[in-house]
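Read through the structures below before going on.
Any read-out appearing in this document is the output of simple, stated calculations on the displayed coordinates, not a laboratory observation. This one's a predicted model, so the numbers in the text were calculated from it and none came from an experiment. Cβ atoms are built from the backbone, for glycine too; each structure is taken alone.
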Structure P
Amino acid sequence: MSNSKKPNVEGIFYPKNLEELNNMFNNFKKHITTPKEYSRAIIVPHAGYIYSGNLAYNGINFLNPDIENIFIIAPAHKYYLNECAISNYDDFILLNGTIKQNKEIQKELNEKFEIKINNDAFNYEHAIEVQLPILNSIKQNKNFKIIPILSGIDDKEKIKKIIKYYWKDKKNGFIISSDLSHFHKPDDTRKIDLNTANLIENNNTNNFNPQRACGSVGICALADFAKDNNFSLIRVAMLNSSDITHDNNSAVGYGSWFLIEEEKNKYIKKHYSDFILETCKKSIELKGNYFPNEIDNIFNQWGATFVTLQENGFLRGCIGSIIAYEPLIDNLVKNAYNSAFKDPRFMPLSDDEINKINIEVSLLSSPQKMNFANEDDLLNQIVPFIDGLIIKDKNYQAVYLPSVWEQLPDKKLFLNSLKKKAGLSENHFSKTFEAYRFYAEKIK
């Protein structure tokens, strides 16, 4: 006898009429982003389709088509859970097709990870169900099964272990189902959600709390897993309910992200080098009065860049940012203009020079503080031709990009030169001396 889960929110969160549902999906398809790379893990919202369905559809579209087992990790809205729950249903019955559960993995979760079966927790729950018609629409009868998990309030480490364990099999993928902030005024919602986005995109869960996102347990587990593996979460898009309803009193935030199995700047260099160089060139030609007509959302993520200009092999300007504090696109446009016209070491570029210069862009990682006992210990840790270096001592500070190693390949000479640049003597060292390393992806 079949043990099927019937819909909870059909006709409430999404249409009850199949033709109406398909028409909605066809409209979503007109606005999706074409993936440059597919992913095995995504974060998507779970509100009603009129609010966030387009965003969820766009995010799920980034899931690798070859995935056969899809873990859907969501918070429980109608049932209080201290710890994770799974169900023992055979399948979920939906308007546009039935989806089977992977009973073998469900059994393994029960036995290996001690996750209890609790069908009651799935009654009236929408956060998993709303993803399923979208999956059926995108995967279109491809053979896949789901593993729904409702997370409890203290389950981050357990969810992280589950992701780590099942990530080894490339047939497995993950959907983290979560909305963002709830019931603030729209302007406050945007500020809170942008701050949340920066935490997600920097794999920083230290200041993450449930008020930022109802599915914070799953988001933090995935972000911690990404940090452990030097993976990155890339923004697909963000909005909030007031963008749809135009209600100025209260809003709920939504966002979609996909995971890439490398550091973000490597991904950007791989797919956007030509766009970045063209953007810098246009900014210089138009004296900073330039902004691209269309950009992918990855350029709305915060980023730190240096733009270096050379003419006939000689430095002609170099300006940049060590710390990311604004969208990557704004930082690129500004630093390109400043390197050409605001570097105090050089005269501004003349119109004749603009077409003669070579442009080089460095995409910088977040600086990481180094711990060392003395200068010899610091020198032993520095990796030539890889590390960029920032040094600080009270009011003195200086930075060298990794490209400086080409002129100063010796670690001692590199550090001494950097000290002199900061206004310190070559033999300076103190208890307050600090050093930070960073990495750069160079585009030229």
Structure Q
Amino acid sequence: MNKQQQQTRTAIIIGAGLVGSLWAVYLSKAGYAVTIYERRKDLRKTKMSAGRSINLAMSYRGWKGLDDVGVGDDIRKIAIPMYGRTMHYLDNSTSFQPYGNNNQAIYSVARGAINQQLMDIAESHTHTQIHFDEECIDVDLEGGKAVFRNTQTDAITTAEAEVVFGTDGAFSAVRYQALQKLDRFNYSQTYIEDGYREILLPANPDGSYKMAKETLHIWPRGRFMLIALPNFDGSFTCTLFMPFDNHKYCFNNLKTKQQVDDFFEDLFPDFYRMMPNVADEWENHPLSSLAIIRCFPWTHSKVALVGDAAHATVPFFGQGMNCGFEDCSVLWELMQKHDHNWAAIFKEYEVLRKPNGDAVQDLSLKNYLVMRDKVADPDFLLTQKIERRINYLYPESYFPLYTMVSFTNIAYTTALEKGEAQEAMMRQLIRKNHLTPDTDEATIDRIIHEFMKTNSSSK
């Protein structure tokens, strides 16, 4: 097919967020004239604080999604590597837990910064346009049409294209206006008991960081936790995750500034010393809820859901953006495989990605327990230490769960299944060999070699 014929292809993307903007770059590369409609204002023209939304953690799947279309290096310029977790305990002590071997890192990126960059890249393609202040009010699944209302003028616009993509987030208008009206469309929306509130920890007066920069900071407190991710301006975007109700420590028990002060002074003393005015900043960011969205089918006729619109999850494994970017790279591969036959592409896309969307949600919930509780558990830390050592000695044969999720593109379904099996195996190995945190490395290595030899021969 020649270039002129390719440019006659058209696509509509509803939602100019992270996934929508990246998917527009993919479609432009494939020769589509792309029109993006976004309900919000152009965030590039609105000053945003670094602490306006949960900072994102870019890992392997996200980088692959960016690199497959040649834009990864643009985003690396605005990303800060985090090589592990720094744990902050009640007694003011800290410890560092590496994410993997050989300086493996996840990367802190500000949501606004990466979104702006991806919109700029998308618009740099001649045949891509973004329209803001356009609320989707109807979608014709069979006709590839979408209707929009301009939030400033109330003007109604109807757009039509060969394919339409809903990349408009957890509370997707495309899903609500169209797919949810289909017979036998499955949909569930589940809020977890906990919510979150953000706090911006500012830089020192000289612009330096108040804590180590290239690490994720966690204050694990059993039923709740505080985390902090670095920003380029020396600040940290901090997020407190905690129940709304029914617990001694819950958001609805923190009603006054004095109660907020007492809470932080008692539970996060080192943080309180860095930010004694935390109570004054408390109301600057809203208290927000967290939901998991599951639905199926993700496609119908000329329309498909991508990213959070299909599989919104909670942020505790840092995989929401990464999973959405992986949707884009999978769709790209299927586009090549099926030569732009969207019926075939959509059918295989949802069969491949729906189980992984479910799995990443299960993994995210499991990792909340790890982050808020298990990271302070000596037994869990010993298991992690043994797993990292096995991965170091047998890098091609053994991948801990965190490594599978964050540093490979092994299917989320496989990671979930293998991770559970490996956890049970490690507990048995530790018990059988009476391993403790004080066991010397030579002994651990000998036991690991025996374990791997036995495990290999039993396959």
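With helix-only ellipticity at 222 nm (-39500 (n - 2.57) for each DSSP H run of 4 or more, over all residues; to 500) derived from the coordinates and found to be -9500, which of P, Q does the value describe? Comparing all candidates, it corresponds to P.
To test your reading of the models, identify which of P, Q gives 0.10 for FRET efficiency 1/(1 + (r/R0)^6) of positions 106 and 250 (r between Cβ atoms, R0 = 25 Å, to 0.05) when calculated. Computing FRET efficiency 1/(1 + (r/R0)^6) of positions 106 and 250 (r between Cβ atoms, R0 = 25 Å, to 0.05) on every structure in P, Q gives 0.10 only for P. In this comparison of P, Q, the computed figure 4.4 for distance in nm of label points 7 Å out along Cα→Cβ at positions 114 and 194 is attributed to P. Quick check: 0.05 is what I get for FRET efficiency 1/(1 + (r/R0)^6) of positions 58 and 410 (r between Cβ atoms, R0 = 30 Å, to 0.05), calculated from one of P, Q. Which structure matches? Structure of origin is P. With relative contact order in percent (Cα under 8 Å, 6 or more apart) computed over the structures P, Q, the top value is the one for Q, the highest of the group.
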